[in-house]
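These notes open a run of structures that come right after.
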Structure P
Amino acid sequence: MADRTCVDCGRDISGFNPAVKRCSDCCADAMRAAGLEPLEPYPGAHSPWRCRCLTCGSEVSPQYANVMSRGRGCDVCGRLAGARTRHLPEAGAVTAMRAAGVEPLEPYSSSGARWACRCLKCGAEVFPRYNDVQQGQSACRYCGSMARVAARRIPEAEAVAIARAAGLEPLEPYRNNQTRWHCLCLTCGRATSPMLTSLKRGSAGCGWCSRHYIHPDEACAVMRAADLEPLVPYPGAMNPWRCQCLRCGKTVSPGLQAVQNGHGCRWCSPGGFNASEDAFVYLAIHEVYDATKVGVTNVSSTRLALHRRRNWQIVMTVKVAGPDALAIEDGILNWWRVDLGLPIYLGPDEMPQGGWTETVASCEIDLAATIRRIRRLSRQAAC
């Protein structure tokens, strides 16, 4: 007859699993010796046994048989131990990051964690991952963006030929495809500043000849015809223009192009954004233009779909009341234009659907910081 007693304490194990040859108390003691405190009665050698790790405090459910064969049972401690064996010495990680052009500002934690660093080239504070840098990504997102722009630069002689074919004579050296290029229109004799990207797509080179630029008196007439009385001198076709609505009396700042497209006062205009309805504040990026845009749109609008059709990626949206959406958008634009001193980046050639007055160069801002600021402003508006 098979032995029916525990091999450790000699206790009768009739009715217990004789294949284990240990009673439940001895099995529990064996788990404690492996650093685990059982939280329930012994369920069997090959069933999960809910325990508390005496080292890290995690609740785990290893099998008794596996713990006895491996000598450990906490998966959390096991993963941490494995990570420590793969952990790169800090001196080596710091050397690698310096070689990538950034100076660490805090101790190294792990290869997959964001690491606060200072770019040795542009001076920006950035947060690259060591793994990403080792895989060839730029340690500084700003310098990386500028490098991508520079990589799309064509020979200057070719750029000049494209400009002249569009009826323009360059007035300054060519820099890259996404920087506005000061030129003289050979048709009307006025100065204009298109991007070479637009000229290569066949867009009209001269803003005056294409009616993107108009005389200030004519611009005022357009605004008054839309029941908007200008309160400041004409700022340019691509800039917000502070006006008083002659219908509702509110002060608004539509762009001239928006008014020409049928939009006007955000509070009472029949077209465009309606501040009396719920809205989305959104942030979008365009990889080809290296541009970032903030904007507002009514929940029922197809505005976001229109941007997506023109290769804009919507990176975040937050739903708020219409007036709050306008206040948040103004807050972000004031931060970009006043605090950071960043100009409008794109024009009507790049954004025929409108909205270029709310754009900046992506390499000039911290996208994550902008998202955090939008979310913070939305929480403040909800209070």
Structure Q
Amino acid sequence: MYDIAIIGAGPAGATVARLLGSRYRVLLVDRRRLDVPYAAHTLAKPCGGLLAPTAQAELARQGLGVPSSVIAGSQLFAVRTLDLPANLEQFYQRFYVNVDREAFDRWLVGLVPDSVEKAFGWSLTGLERDDGDPFLRFRTSEGGSAGIRARLVIGADGASSLTRRLAHPAVPFPNPYVAVQAAFESGFADPYYGAVFDSSLTDFYGWTIPKGGNLLVGAAFRRGPGVAERFDEFVRRVRGSGFRFGAEASRCAAMIARPASPLQLCPGASNVLLVGEAAGFISPSSAEGISYALSSGATLADALEPGLGGATARYRAAVLPLALKVCAKGLKSSAIYGVATRRIVMRSGVGAIRVQRDLAGSVRATAAH
């Protein structure tokens, strides 16, 4: 019997395990084989691996600094924003830490105390709730099956969270999108983060991120037929807009959540609680989720500090500001993805910087007047 079983060892799950592992008997489960060596700079998931200022602030609040071993490529201080159908381009100053996302996750897992039991390569297959404690079923890394019981289950298993589906089926999921991302060979990648809009292909957005010797090109699409074809067309249009990159080296895809209503947020109830994207905590405007994962994980750990009794009520109350932040990002999303409002803002040049390229292709930026 475990006190706590955490399903998912991403930033949210690893944060809970790190902060509570010495207090409770904790089991940390992830379907990835985080116990075997990782080949750095391989594309593991469709995440750009940029730590936004909010994520940086949360890491600072938790007393953490990002080690050099997880840094990947140039640190980025500008966003190149394009509206392809309108042929509009603006640059905005932003500050991102560019990391290898899989290495970042593994670094956070490495901070988890040895007292936490770990089951890597395990996948959740079932969750039973009766009058007693939850009973969880797993497929193990060897292909067998296992079952464990825990007093509290924490779902940190992302956008398509099976923990959420099994424990809280009546709560509607956020709108499902498919994120597709490919790594392209790039001898020289301009040192900025590209945010690309093309409403004829997606009602969300796409991105470009220099990563080591590659350029990552990705986009999020509503789930449905034709995603691969739309992504190929998106890449073609990005290439035609002036981005420089060569042959495709690798490609991956995964589900992401995009909450459109407070009713789609689910911190959990009873003895099954949710953190990170499993709870719907992700920005509807940018799909930035690392800061929400770190914050919700730490908030749940704080709620559990006094004990398991009453933790659900404490967590639901403490996480309310995070839920309100998601809702505020939803309002921002309405402005960004409203074609007319976005183009008015971009044409106005408010908040933009002027960027000059020299003969070597480097970028010099000056404040816009």
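Side notes on the structure shown:
- Each of P, Q could give distance in nm of label points 7 Å out along Cα→Cβ at positions 61 and 133, but the derived value 4.2 comes from P.
- Highest-scoring label, criterion being distance in nm of label points 7 Å out along Cα→Cβ at positions 53 and 205, among P, Q: P
- A value of 21 for relative contact order in percent (Cα under 8 Å, 6 or more apart), calculated from one of P, Q, originates in structure Q.
- Entry that produces 1.13 once Cα Rg over 2.2 N^0.38 Å, for residues 213-324 alone is calculated, selected from P, Q: P
- Given 32.3, 112 for Rg and Dmax of the Cα atoms in Å, calculated: source structure among P, Q: P
None of the figures in this text is laboratory data; all of them are computed from the coordinates on show. Predicted model only: the values in this text are computed from it and were never measured. Cβ atoms are built from the backbone, for glycine too; each structure is taken alone.
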